[in-house]
Structure P
Amino acid sequence: MTIIYSTNAGSTERYAKMLSEKLSCPAVKINKAGDIDKNEEVIFMSWLMSGTLQDYSKAKEMFNNIRAVCAVGLFTTEDKLAEVTEKNAIGEELFFLHGAFNINNLTGMYKMMMGMAMKMIKAKLKESNDPKANEMADMFEKGIDLVKEEELDKVVEFLNA
């Protein structure tokens with residue numbers, strides 16, 4: 001079994017390394033996984049952006065035996081998970097793992113896009129009378145880290161069943 005992952009800001013990589021230790025198997029970035037056998041049993045982990053699981057289609061092309069998929073993001077609900085499953089045509093067992101957000105960890109166009117989005121979101125939040133608006137604005141400004149090793153327990157339980 002091999003963990004294949006795609007990461008942008010580091011949360012998915014952190015989870016991949018934790019899961020690698022728990023399962024005693026390697027974790028390999030997708031862009032370095034070209035030499036891995038196409039029939040290897042794989043757990044695919046990646047980050048969500050606007051409901052799209054990054055590099056999932058690439059993983060599907062590279063591997064015939066994806067056993068489970070882990071989507072890393074900040075917030076989700078069961079409805080959102082169903083949307084992610086449908087939008088990405090995920091046929092495997094899907095798990096959601098809470099990630100982290102810190103604009104300083106982003107790179108390239110993602111950093112630029114999120115910088116612009118943050119300004120718009122913060123302005124709208126501050127205009128609203130929602131008491132949680134300032135909390136949310138602070139989260140975007142200061143960052144938030146929701147990565148927790150125990151979130152992997154449900155994945156390990158599934159894989160060991």
Structure Q
Amino acid sequence: MLTKKAKIGRKLEDISIGEKLIVTEHIEEKHIYLYLALTGDTNPLYTQYNYASQTKYKKPIVPSIIISGLVAAAVTKHLPGPGSHIVKKEIQFDQHIHHNETISIHFEVADINVEKNEVSINVSVLNKSQKVIASGNLIVIPPKVNESNALLYENF
């Protein structure tokens with residue numbers, strides 16, 4: 001089996017308080033249906049236009065867990081990156097978004113705990129009008145593996 005060197009995210013000592021990252025994501029209907037197929041969630045608010053039109057939302061909305069998942073994916077892809085792990089996630093959802101909308105996820109490193117090898121990251125999710133739809137804080141453990149020793153099977 002082929003192997004290649006793993007791309008490992010940044011270690012604690014390579015991260016700075018105040019560091020920022022913005023990630024943009026477009027959420028399409030196919031993402032909602034993949035989530036529904038995976039979880040078996042049958043909430044009509046997520047898929048049924050007739051039902052949703054009778055609610056305050058007027059159209060189907062994106063499940064908040066999808067937004068939460070996109071936040072987690074941005075952490076493990078970018079800040080700190082591959083090999084990191086979220087150990088605590090507190091996110092408040094104040095607004096909703098509809099299918100086929102674009103969001104921007106804003107991250108800022110709030111604190112670094114060297115003793116615990118943890119990074120505290122504040123997060124805000126904004127809709128296309130730049131209105132905050134969700135906000136919160138993550139506690140993340142950055143990778144600790146030496147990149148030179150890490151191997152990744154070529155699966156993707």
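Tell me which of P, Q gives 0.8 when you compute distance in nm of label points 7 Å out along Cα→Cβ at positions 23 and 95.
Values: P: 0.8; Q: 2.1.
For distance in nm of label points 7 Å out along Cα→Cβ at positions 23 and 95, the value 0.8 is produced by structure P.
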Open item on the list: Quick check for you: by distance in nm of label points 7 Å out along Cα→Cβ at positions 31 and 55, which of P, Q is greatest?
Closed with: Q
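A value of 33 was derived for percent of Cα pairs over 19 Å apart, for residues 47-110 alone; which structure in P, Q was it taken from? Could the numbers behind the result be given before it?
Details: P: 33; Q: 43.
Structure P accounts for this read-out.
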Open item on the list: Quick check on the output: 17.1 is Kirkwood radius over Cα pairs in Å, derived from one of P, Q. Which one produced it?
Closed with: Q
Open item on the list: When helix-only ellipticity at 222 nm (-39500 (n - 2.57) for each DSSP H run of 4 or more, over all residues; to 500) is computed for each of P, Q, which one produces -5500?
Closed with: Q
TODO: State the single structure among P, Q that was used to calculate relative contact order in percent (Cα under 8 Å, 6 or more apart), giving 21.
DONE: P
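Every number here is computed from the coordinates shown, using simple stated rules; none is lab data. Just so you know, these numbers come straight off a predicted model, no measurement behind them. Cβ atoms are built from the backbone, for glycine too; each structure is taken alone.
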